[in-house]
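Rule-based calculations on the coordinates, nothing more; no lab input. Computed from a predicted model, the values in this text were never measured in an experiment. Cβ atoms are built from the backbone, for glycine too; each structure is taken alone.
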Structure I
Amino acid sequence: MSLNRRRFLQSAAAVAAVPGLPSPDALAATAPFELIAGVFKQQVRETGAASGVWGYNLQVPGPVLRFKQGEEATFLLRNRLPQATTIHWHGIRVPNEMDGVPNVTQVAIAPDTDFTYKYRLPDSGTYWYHPHQSSFEQVPRGLYGALIVEEARPVPVDREVLWVLSDFKLGPENQQVEDFGRVTDFGSGGRLGNVIAINGKAAGAQQRLELRPNERVRLRLINASSARILALDFTGHQPWVLSLDGQGVPPRPLKGQLILGGGQRTDLILDGSAGSGQFEVWDRRDKGARIATIAYAGSPVRAKVLGAPPAIPPNRLTTPNLQRASRHYLAFEGGVLGMPAIGMVDGKPQDVKSIMEQHGLSWTMNYTAQHEHALMHEPLFRFRKGEHVVIRMINRTDFEHPMHMHGHFFQVVAINNKPVKERVWRDTVVMAPRQDMDIALVADNVGEWMFHCHILDHAAGGMMGTVLVE
């Protein structure tokens, strides 16, 4: 496969057009915001020594980047890490050259060099940024941050709260455990930390969200974990679901637990309806863990709790037409519980033992195991610009997979052959083991786009590919 077809970015100043936005020539010049990726120490656990982390601008998470819809963003990334890196703008419909995927949209940024990202922000919503180079290591070390694009008419609230959720794997002296890239993690559920964190600080007793009675808070949630899937339980409260992956939904009360896979975002409206007392927020996955406390203090903001919030103004997305859509299939196989007998690596069929021993790969997508951002394989799919598409994802594994497509939003239209009543926009969706899922989209953003599992160990273990829109 030629590098020319992959539209390699050779100049940091190159910018391409995003559908529905002004051409690059119309972009106004603005001073770039510096993001310095470096190594430092930060207090993660409440007690004991600070932990060695990697992060942006000497903080984990990195600085909150906040813009208004339609504004231009310019970022100067200065790499002061011991490894090459990039930044991917998760959920943002950027020009392909700005997507931050090494060997696909750009050359990886070497240590002690800089790179400029420049694009307009077409969609309002909650997004985030993180590396796409060795992401199975760089993200859990602390390289991630929130990117908020405000609506033209924001939903009225008393204040906003942002929780960037992640985890760290820390040793007895609070040092990061240096076991990144293990084949056993690649082929199982991924590398899980032993310390869940909210905004870079250990979850639990030190995490308190203070509410006044009848106060209304917009709670923006981002799961920046490299492998952890969360099931959040807000005891004593029933928040309103306002948006998923940055896209507004008809507001509805949360029923049960909020499932948040790696890379996913949810905006909630949390009302101070209990009036007094303390209530725990739990992650109910696995053994369960208390991650925060909602504590009431102060006088009431208003006489009574507000009713249903208004919906967020929708972003300009084209609804796919299922009748005219082309149909495609994408099968996932692998993992320690079920590798296929044979798969493609470097363009050659190989048996499962060779795939695991020689390449450390454990997963296939349509019988192809992909090296991290390798150049050898053809795209999974080729679409014409503007083509309406349905992809049936077939999970033949015994593991969950939060599947993320770059450059586009899609709608889940069927699960296990049963149509979905409420079709909402997502860029990341969690597939259950042995589940089939149909997603529909309009391929309207030209370029070669990653499509991968956002359990980052799975992606590094072969579960990644690209979609070419031309």
Structure II
Amino acid sequence: MKKTIIATALLVSAGALGQAADWPNWRGPDHNGISMETDWFEKWGSNGPKRLWNASVGTGFATVSVAGGRVFSMGNKSNRDTVFALNETTGDILWRHSYSEALTPRQYDGGPNTTPTVDGEYVYTLSKTGEAFCLDAATGDEVWNKDLKKLYRVSTPTWGFASSPLIHGDKVVYNVGSRGIALNKKTGSLKWKTGTGTSGYATPVPYDHRGTEAFIMFGSSSAYGVNAATGKQLWSKSFKTSASVNAADPVLYNGKIFLTSNSRDGELIELNGTSTRSKWKNRNMRIHFNAGVVIGDYFYGADGRIERGNTVRCINMKTGKTEWTKSGIPCASITAADGKLILLSRTGYLYVAEASPSRFTQLAKSKVLSGTCWTPPVLANRSVYVRNSRGTLYKLQMSEMVVEPQPLAVHITGSRLEFSWPAKGDFILESTYALGQAADWDEVGSGTAKEGDRYVVRVRPNAGQQFFRLHSE
């Protein structure tokens, strides 16, 4: 009988302790400004967090998306927008994609307002004038582009479109027009549209509407619930504000929705079929641009107009009561992870604080940027990314905790593979049948045994190509 030896690739993980995670789109994978990373923070020395690399990405306010070993952002130079893909480890430019787009610095620096969205092999962007692109994430090659304003005759908001693309199933969705537009994410063909009115500046937020997949769209004067499959309106809530600046993303809390703008009281609404009911209002949470975060029963956000400086507050989401107020952090934009708040002030100070309703407890503070900083910080794979309006982008190290790579031995015994490694650290053996960003790694070898000073797993491999790795839990 002819015996075939299965070829395997052995990948030994040298990841950090705790859980690290990519950040593939605006407000993160769960669209709520919260990372699932754990054990990511160590107190800084007197010089602040270590700067791992810096890049220049042009004028604008796009934050970064981090996925598949790449960092994506956008900016404008000489009236041309450019989408950048950078190496996550080195900051080197992997590719650029540029197109003609006016800077239009109207009461601010100008440049793109939206953030690239990564979905597997593709990255999606939207310009201020409504030009939508799908690009190959590895090469930057254009897959398709659609001029949404020209094709669907939608009105442009005063400061240009600011909705980052939202991927949902086979669709890419934009807060463009009356209540949004959805395209086929592979081809750019129209799935549905809702009218030619003026959108707000917030990104669509996915939610469950009584068992139906839906989106919250923040228009120029109302918030809407929209059926994800058809675009049909499910409900509406009038929300008129000064200059129609509905820019802060709606925030979900226990089946309810928190709406806020710079000139209108923050309001928690409850849905009742096609109607809404106000649960409470709080005039001390009027957010201009960057939505806050809900952790447990508490909301953390920055109250006030962005150009005047504002105040960080904690609001009880059950009652609407203000729990505490922290001044002196002008125009704070907030991200959260593992029970901590990451705040970047307009003046370039980075803070880490406990996410506690009792008081504002500062854990760290450092001046990390100059210039105007309106863009939220991003935590991805144990590093924080910050940028200013001129396009200076820094990657900052938050933790030095790493796991020492473990030597993995492999022996072929008949039709089985025997894997063994030193009996220290929390490691598991995992397997997949295809490599790449979408690789599905599963634990193998439930019969892991300790033999002397080593762990041993014996595996009968399946036919065909199979890959194994030793991964830290």
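Consider the structures I, II: one of them gives -0.29, -0.77, -1.05, -1.33 for log10 I(q)/I(0) by the Debye sum over Cα atoms at q = 0.06, 0.10, 0.12, 0.14 Å⁻¹ as calculated from the coordinates. Say which. Before the final figure, lay out each step's value.
Working: I: -0.25, -0.72, -1.08, -1.51; II: -0.29, -0.77, -1.05, -1.33.
Answer for the origin of the read-out: II.
Check the numbers for FRET efficiency 1/(1 + (r/R0)^6) of positions 247 and 287 (r between Cβ atoms, R0 = 30 Å, to 0.05) across I, II and tell me which is largest.
That would be structure II.
Please compute FRET efficiency 1/(1 + (r/R0)^6) of positions 391 and 431 (r between Cβ atoms, R0 = 30 Å, to 0.05) for structures I, II and give me the label with the greatest value.
I
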